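The following blocks contain the structures, represented as structure tokens.
What follows draws every value from the coordinates through simple rules; no lab data is involved. Source: prediction; values computed, not measured. Cβ atoms are built from the backbone, for glycine too; each structure is taken alone.
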Structure 1
Amino acid sequence: MPANLDTDLLRAFVAVADSASFTRAGERLGRTQAAVSQQVRRLEDTVGKRVFERDTHGVRMTRDGEVLLAYARRMLTLNDEVLALMHRSPTVASVRIGTPDDYATMLLPEILARFNAAYPDVMVEVVCDNSPDLVAEIEKGRYDLALITRKAGETGGELVRQEPVSWVAPPLDPASPLPGGYRPVESLDPLPLALFPKGCVVRDIAVAALDGMGRDWRVAFTSKSVVAVHGAVMGGLGVTAMEACTVPPSLRRIGVAEGFPDLPDVDIALHRARGTAPKPVRLLADAIHDLVGRQLLGRRKPPPASQVSAKEAAQ
């Protein structure tokens, strides 16, 4: 059987090579000069070669020692990497969070970036779907968390914050007139809409408001992707309604002045799977409450705990 190189001997050898002194190497390693000298002799016995020449002028590395030094550094680096990897904190397979696509695109990136910086060993999986579907799925235990939209005042989950809803139209562009003269898309009849699919809370609010004022409308574009809806509005396919925090600066907010009804606020709420959540899930939930509720884009804070119903607090 071939002999094995002891990493403690290699570490002593590298320390002597770097400091050109057994005494200084001992100070670096927390050992006596005699102990380091003995380790180097044991290494020389193992490899069958002299690695240092010792004389009154000091310590010089032999040619064999120079060859060994390059390998010793690589072996120690690999040894230290393996130990660091094995000693890291356990990695959670994933924290699975469901959320609509607009929140995944516009709200979660900064939250997840900060969370990853603080807890790099926790992996987060994000799945996008309509809010009602996510609530049904988390009740079945298919997600750890769900950040969803609900109508203002509804119960279920934890209120993170209230959010205004805006009508959104493309930028005005009189330089590119439509046939028959330029008409802003919001003035067309019936009104073309770019919407999320059926089941979207904001979609239901918007079409109910239009029906309530007797405004004719048609669905001109639909997609689960907020980027696609943004692009459709930007391209003049229609107007849309969305949470204020998900409106990009490139689009134009419209309202009563353009003949559109005010829209009620919605709640951004967080649902948790039933049972005791693992610590990483609790940490991510706390980060969402902190950044969405109080720091990120926040205009309205959720009510104090004393104003939250007992039924809602128990969810």
Structure 2
Amino acid sequence: MKNLLKLLDLTKEEIIEILNLADQLKYEVKNGIEHKLLKGKTLGMIFQKSSTRTRVSFETGMYQLGGNALFLSNRDLQIGRGEPVQDTARVLSRYIDGIMIRTFEQKEVEDLAKYGSIPVINGLTDFCHPCQVLADLMTIREFKGRFDGLKMCYIGDGNNMANSLIVGGLKVGMEVSVACPDDYRPDKSVLDFAKEYGDKFKITNAPLEAAKGADVVFTDVWTSMGQEEETAKRKIAFDGYQVNDELMAVTNDECMVQHCLPAHRGEEITEEVFEAHADEIFEEAENRLHAQKAVMVLCMKGSSEEE
């Protein structure tokens, strides 16, 4: 695997390979077993959107793998002052061993990979959030032991999380249902992809219908970073799209709840449901570290040898 740009690019087998390695790395770090698989390697982390979990998990992950991480904000890069992304890609390729970028446009990620000669990892774009969903899939398998026969449900905005959950869930064999308002549906390319899976995918504007018989329920904030001016409008549009006791009552017994965080309790999820499933949600947050370490190893290891 050279890059992680979007889950649409990966096969089921590649996703499972990432998850299996993530499980192994998690076991090792929990048991004090060092794995300096990226000794001497440097990851450049480009942040055009700020993040708690993305920065800390990638930086810590590189440290645990024996490498170094460089935090690069718009203030640190000429890309923030008009340098073409293709020039930045070619320059960074001569200094470092990999790039993680968290930005707005998917094209920027794709262009970094196109013009650079080092691995590029998508830390988030407005189109998709592949690292988060790999952590989500890792968590589901950790708690449920399988993917086959499970139903995943997503309630809320058809945003980057919805896009990646649909792709990831279907690729590993789950049934996927999504409930979102008609004006906030997932990306057309993702819906076109989902059509290939027939009745394993369903989209509706009725949350209770989508959640019926679910084994895992996902949600996300109604207003994402960069959409703050739409907050009032979105609160009206997403009225009724809350993960609450009424919605959980129609799911399967022992249904999980997942949230990529940060959560706006009282909006997309109630305080009661969040706290009832806090162990699952914060295990999901931890698994960002392990899943991303697996991605970095598979993309960046090259000729490095394990100590």
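When percent of Cα pairs over 36 Å apart is worked out for each of 1, 2, structure 1 gives the greatest result.
Here FRET efficiency 1/(1 + (r/R0)^6) of positions 227 and 251 (r between Cβ atoms, R0 = 30 Å, to 0.05) was calculated and came to 1.00; which of the structures 1, 2 was it taken from? Matching structure: 1.
Tell me which of 1, 2 gives -0.28, -0.33, -1.34 when you compute log10 I(q)/I(0) by the Debye sum over Cα atoms at q = 0.12, 0.13, 0.26 Å⁻¹, for residues 139-218 alone. Structure of origin is 2.
Identify which of structures 1, 2 gives the largest calculated value of FRET efficiency 1/(1 + (r/R0)^6) of positions 107 and 267 (r between Cβ atoms, R0 = 25 Å, to 0.05). All intermediate terms of the calculation are to be shown ahead of the outcome.
Values: 1: 0.95; 2: 0.25.
Greatest value across 1, 2: structure 1.
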